[in-house]
Structure I
Amino acid sequence: MPFQAKITRARFVLGPFTSEDMLEIGNVVIESIKDRLAKGLNINDAPAKPLKPGRNGHRGYPEDKIRHGLAPFRDWYWSGRTLRSLKVKSASENRCVIGFIDSHSDAVAHINNIRERAFGISPRDRNAMISIIKAVLRKSRVIQVRKAA
């Protein structure tokens with residue numbers, strides 16, 4: 001069964017966003033983060049540290065990735081499990097939480113982030129977030145109160 005984000009609702013929405021708007025914003029930010037990680041960029045939009053090569057005649061992680069047809073740099077991709085589990089965990093009118101929905105992927109991401117900070121909002125991700133926020137605000141819902149005749 002696919003993961004479904006938990007959307008909480010309020011009786012009255014006083015802010016500019018609905019839960020669905022926040023879910024849309026969160027999904028755009030996630031795609032921006034995944035795209036950045038696929039390019040091997042860290043949280044500063046700079047190239048990530050190189051992977052450690054093998055020593056003493058043994059293959060290292062970059063050699064193993066090449067052998068499996070993968071890119072030999074830090075892109076957080078081996079099986080795809082970690083990035084597939086990056087989802088919007090919850091969304092409400094004033095908050096959107098993104099993260100890893102399975103505990104193994106969460107642990108892998110935590111360890112990778114200790115090695116080098118890559119999970120988070122980079123300047124490029126922030127620009128994507130601002131763009132989607134502006135787009136959502138442009139399709140504003142105008143509420144008019146009229147006096148009944």
Structure II
Amino acid sequence: MAKFAFRLDPVLDYRQRLEDEQQVVLAAAVSKQRSAEAQRDDYIARRAQMRERLYAHHNEMDTIELRATYAHCDFLDRSIVSQQRVVEEARAKADVERTKLVVKSRDKKVLSVLKERRRETFESEASATEQRESDEINSRRSDRVTTSGEIPS
């Protein structure tokens with residue numbers, strides 16, 4: 001029986017490599033997004049901690065410490081706003097990379113489905129050919145038996 005050969009295998013392999021590369025790019029973009037989110041969350045936690053300290057120990061602090069604490073809270077507020085922009089940019093880049101991955105996956109999937117359908121067609125044709133050959137052998141044996149007067153075994 002002949003072996004199945006898909007002529008577009010090199011193209012399928014190439015598209016698989018493109019998809020794999022895009023997965024790496026997406027993973028890097030998602031990692032940057034998570035890192036930016038972690039930094040923002042750290043700023044938020046530090047600000048909450050600073051405000052809690054202000055509320056709990058306000059009357060124990062002297063004016064210099066109060067001013068420094070309020071200034072630091074302002075700094076953290078600005079840092080949070082700035083970091084939120086970074087998070088949004090990282091999220092947008094990750095979404096773009098995710099969209100590219102979907103497109104590359106779809107391109108590969110099209111060829112994959114085509115290969116599978118051609119394999120099924122090949123196997124059904126090979127099965128039909130094998131059946132025809134088997135039928136022909138049986139037909140010849142039957143003809144030989146009837147023309148020679150042999151008793152079939």
*Match the computed value -12500 of helix-only ellipticity at 222 nm (-39500 (n - 2.57) for each DSSP H run of 4 or more, over all residues; to 500) to one of the structures I, II, and report its label.*
I
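To test your reading of the models, identify which of I, II gives 0.00 for FRET efficiency 1/(1 + (r/R0)^6) of positions 73 and 113 (r between Cβ atoms, R0 = 25 Å, to 0.05) when calculated.
Values: I: 0.95; II: 0.00.
Here the read-out was taken from II.
Tell me which structure, out of I, II, gives 3.3 once distance in nm of label points 7 Å out along Cα→Cβ at positions 17 and 49 is calculated. Numbers along the way, then the final one.
Working: I: 3.3; II: 4.9.
Structure of origin is I.
Given that distance in nm of label points 7 Å out along Cα→Cβ at positions 41 and 65, derived from a single structure, equals 3.1, which label among I, II identifies that structure? Don't skip to the answer; put the middle values down first.
Working: I: 1.7; II: 3.1.
Corresponding structure: II.
When relative contact order in percent (Cα under 8 Å, 6 or more apart) is calculated, the result is 40; to which of the structures I, II does this value belong?
Numbers: I: 32; II: 40.
For relative contact order in percent (Cα under 8 Å, 6 or more apart), the value 40 is produced by structure II.
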*Out of I, II, which structure matches 2.8 when distance in nm of label points 7 Å out along Cα→Cβ at positions 105 and 121 is calculated?*
II
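Values in this text are rule-based calculations from the coordinates and carry no lab data. Nothing here was measured: the structure is a model prediction, and the numbers come from that model. Cβ atoms are built from the backbone, for glycine too; each structure is taken alone.
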